[in-house]
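Below: a set of structures, written as structure tokens.
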Structure P
Amino acid sequence: MRFWFIGVLMGLLASAAPARSGEVPKEAVGPRSSQPLKTKNLLLVTTDGLRWQEVFRGAEGSLMTKKEGGVQNVSALNREFRRDTPKLRREALMPFLWGEIAHNGQIFGNADLGSVAKVTNGLNFSYPGYNEIFTGKADSRVDSNDKIPNPNVTVFEWLEAKPEFRGRVAAFGSWDVFESIFNEPRAKFHENSGFEPLVVPDMNAKVALLNRLMRESPSPWDGERLDSLTFHFGLEYLLQKRPRVLYFGFGDTDEFAHAGRYDHYLHAARRVDDYLKELWETVQAIPEYRGTTTLIVSTDHGRGDAAKDEWKSHGQKIKGSDKIWIAVLGPDTPPLGERGNVPTVTQSQIASTLSTLLGHNYRDFAPAAATPILEVIRRD
């Protein structure tokens with residue numbers, strides 16, 4: 001009996017011990033892998049309010065008109081994006097997403113195939129959505145887009161506090177509210193958003209030029225710079241500082257949809273796809289990132305239906321704006337491609353998925369956070 005008790009006690013102690021860096025946390029994904037994960041670096045990209053309908057079906061023909069979609073050059077837009085099948089249309093719109101990410105990774109959210117990805121906060125707009133993505137859960141206190149410092153500690157802030165990630169976490173966003181969403185003064189990691197210039201030691205000529213272009217190029221929107229600036233700021237930071245965890249938050253898709261410009265909305269989505277391609281090719285060309293980097297791509301909320309002219313908006317009262325999509329590509333993600341007839345996944349699962357791929361269990365700190373998406377994490 002004594003030896004049995006000692007054996008049980010030792011087993012309990014062993015199960016309570018934290019996972020070693022690079023090891024799949026047992027509590028997160030079940031039986032512990034005998035092989036460490038390969039992911040050492042994580043890229044998270046969101047494009048605000050990009051509908052699952054365009055991602056999986058391509059450009060919607062009924063909106064490619066001046067009357068319904070505010071399109072200025074209908075024939076040119078048709079040449080770019082109109083194709084005979086949803087598969088060809090989506091590949092025309094986002095060729096890298098479908099040619100590389102979905103082909104060699106996984107993508108969830110095609111409701112036509114029985115794959116649902118959704119928001120859980122019930123509000124279906126930006127601040128609550130980003131809070132859910134970064135903290136793993138909805139919070140009833142986060143109920144507006146006001147610049148209120150986030151009371152929650154995001155997975156980025158949590159990772160930054162760990163010795164192996166200190167000074168290696170960064171976030172770049174087009175929307176100036178990201179400073180509050182990440183609670184930059186408290187979080188300490190590098191965050192750059194809105195019209196904030198990029199200030200880094202030994203600033204090179206490209207960064208100086210980007211800062212000047214931002215000052216001299218008026219944005220169509222208050223509080224949000226163009227995605228082109230956000231991308232190139234973040235890419236240059238990656239090249240100079242080599243972060244291990246890097247976030248890009250793009251916003252053009254949402255702004256042009258609200259403006260009722262379907263042509264600009266489609267072009268904004270295509271630019272994000274171009275950015276994903278350049279970002280992925282860049283990290284694959286750098287030895288410390290090649291083969292050790294995972295990319296997660298998603299959105300903060302969906303939008304309404306085109307037939308009801310609700311594609312321009314979203315929110316609690318707009319049906320369908322809780323539907324999103326999530327894509328993952330990396331060395332630890334089995335290449336299962338476009339998922340169909342699978343259990344629902346949620347944006348609240350992204351935080352734990354991110355941390356687990358990096359060998360840490362965010363739920364040790366935030367037990368209310370949702371569990372990881374197990375299918376995108378290799379297990380023996």
Structure Q
Amino acid sequence: MRKICFTTLAIAAPFFAADLASTPPMGWNSWNKFADKVDDKTIREIADAIVSSGMKDAGYVYVNIDDTWEGERDAQGNIQPNSKFPDMKALADYVHSKGLKIGIYSSPGPKTCAGFEGSYQHEAQDAKTWAAWGIDYVKYDWCSASKVYQPSEMQAVYKRMSDALKATGRPMVFSLCQYGEQDVWTWGASVGGNLWRTTGDIKDNWKSMSIIGFDKQTGHEQYAGPGHWNDPDMLEVGNGGMSRTEYTVHLSLWAMLAAPLLAGNDVRSMTDETRDILTNKEVIAIDQDPLGQQGRRVSKDGATEVWVKPLANGDLAVALFNRSDQMADVTAYWPILGIDGKHKVRDLWRHVNAGTVRDGYSADVPQHGVVILRIAR
């Protein structure tokens with residue numbers, strides 16, 4: 001019987017802190033919903049809502065400010081926030097008081113994607129400033145760096161900021177955002193990255209999400225593991241461009257990929273439906289499994305796919321995906337999963353035990369839908 005073999009790339013320990021991002025980071029990011037409309041008041045309210053909605057209890061802990069917070073540099077070259085963020089240290093203290101962590105954004109280039117002040121030639125200075133504010137997470141977006149650096153310099157540029165962050169003595173998750181260029185998954189961990197984007201930006205629609213999640217991650221599995229993760233971009237769940245069923249696929253697929261789970265919706269006003277998707281603890285447990293192995297496709301039949309992800313206790317997470325526009329019967333046969341005999345099966349969206357099953361498991365999966373299972377070993 002063919003066995004499914006999963007491997008994790010061995011990365012030298014000095015390149016990243018083992019206790020940082022030991023499982024894929026979970027939290028929230030401002031860009032998908034708010035873009036340049038984010039401000040101090042919004043961040044505080046989002047932090048409050050993450051706690052009151054149950055998202056914190058489900059594991060979402062980072063509150064990340066994306067682009068457009070930046071102001072000018074003072075006479076000594078220290079970066080200042082703009083008028084939307086009058087006191088970053090006070091804001092960080094507020095987020096921390098909620099039992100959450102706070103993230104920030106910059107670029108190795110002279111300007112950020114939105115045209116604000118970048119960290120070019122101020123790497124160590126900015127890292128010290130962020131540490132003094134109490135920042136816990138840094139997203140570093142290539143953008144205008146392409147105007148001052150060659151692609152061959154990318155690794156050195158990211159390592160420069162990684163070294164600067166480490167030199168502050170404050171643990172900060174380091175997120176590389178350069179859209180998968182230069183096969184970043186092969187070197188991201190070696191320059192201190194805890195996660196790295198594998199593709200361009202996600203959009204809030206089925207086509208974008210499914211292409212990024214299903215089609216663009218294959219072959220990267222060996223590079224993911226505790227402390228260093230492939231990042232297919234932030235979640236769009238609840239932003240309105242997909243159906244409930246499609247958003248269920250979105251979260252399920254990201255969980256199977258061991259991807260960072262960074263919500264991008266307005267948590268303050270989300271529906272019960274959105275909250276139920278984002279806080280499904282059984283699906284989140286698949287993403288956050290301490291073994292840290294990224295799942296992969298093991299079967300494809302037209303528009304239907306079967307994915308498997310090994311878990312730390314020996315169980316398997318198995319997802320039956322239907323990418324077609326009509327209902328489809330999807331079967332996970334035990335041999336393609338590397339198992340045989342009888343196994344207990346649990347449906348993680350229905351929250352029900354599906355019985356003890358021999359040889360395989362079949363389900364009618366709705367269009368653009370998923371059934372995600374936990375199979376006991």
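Only the coordinates and a few stated rules stand behind these numbers; no lab work does. Note that the coordinates shown come from a computational prediction; the quantities given were computed from them, not determined experimentally. Cβ atoms are built from the backbone, for glycine too; each structure is taken alone.
Of the structures labelled P, Q, which one yields 19.6 when mean count of other Cβ atoms within 10 Å over residues 271-278 is computed from its coordinates? Don't skip to the answer; put the middle values down first.
On the way: P: 19.6; Q: 16.6.
Only structure P yields this read-out.
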Item checked: Label whose coordinates, when FRET efficiency 1/(1 + (r/R0)^6) of positions 87 and 199 (r between Cβ atoms, R0 = 35 Å, to 0.05) is calculated, return 0.45 (choices P, Q) -> Q
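As an exercise: mean count of other Cβ atoms within 10 Å over residues 295-302, calculated from one structure in P, Q, equals 15.6. Which structure is it? It would help to have the intermediate numbers written out before the result.
Numbers: P: 25.6; Q: 15.6.
Considering all the candidates, the number was obtained from Q.
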Item checked: Answer label among P, Q for the case where mean count of other Cβ atoms within 10 Å over residues 47-54, calculated from the coordinates, equals 26.6 -> P
Check: Which of P, Q yields 31 for relative contact order in percent (Cα under 8 Å, 6 or more apart), as computed?
Finding: P
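Distance in nm of label points 7 Å out along Cα→Cβ at positions 119 and 359 computed as 3.6: which structure among P, Q?
Details: P: 3.6; Q: 5.7.
Only one of P, Q returns 3.6 for distance in nm of label points 7 Å out along Cα→Cβ at positions 119 and 359, namely P.
Given that helix-only ellipticity at 222 nm (-39500 (n - 2.57) for each DSSP H run of 4 or more, over all residues; to 500), derived from a single structure, equals -6500, which label among P, Q identifies that structure?
Derived from Q, not from the others.
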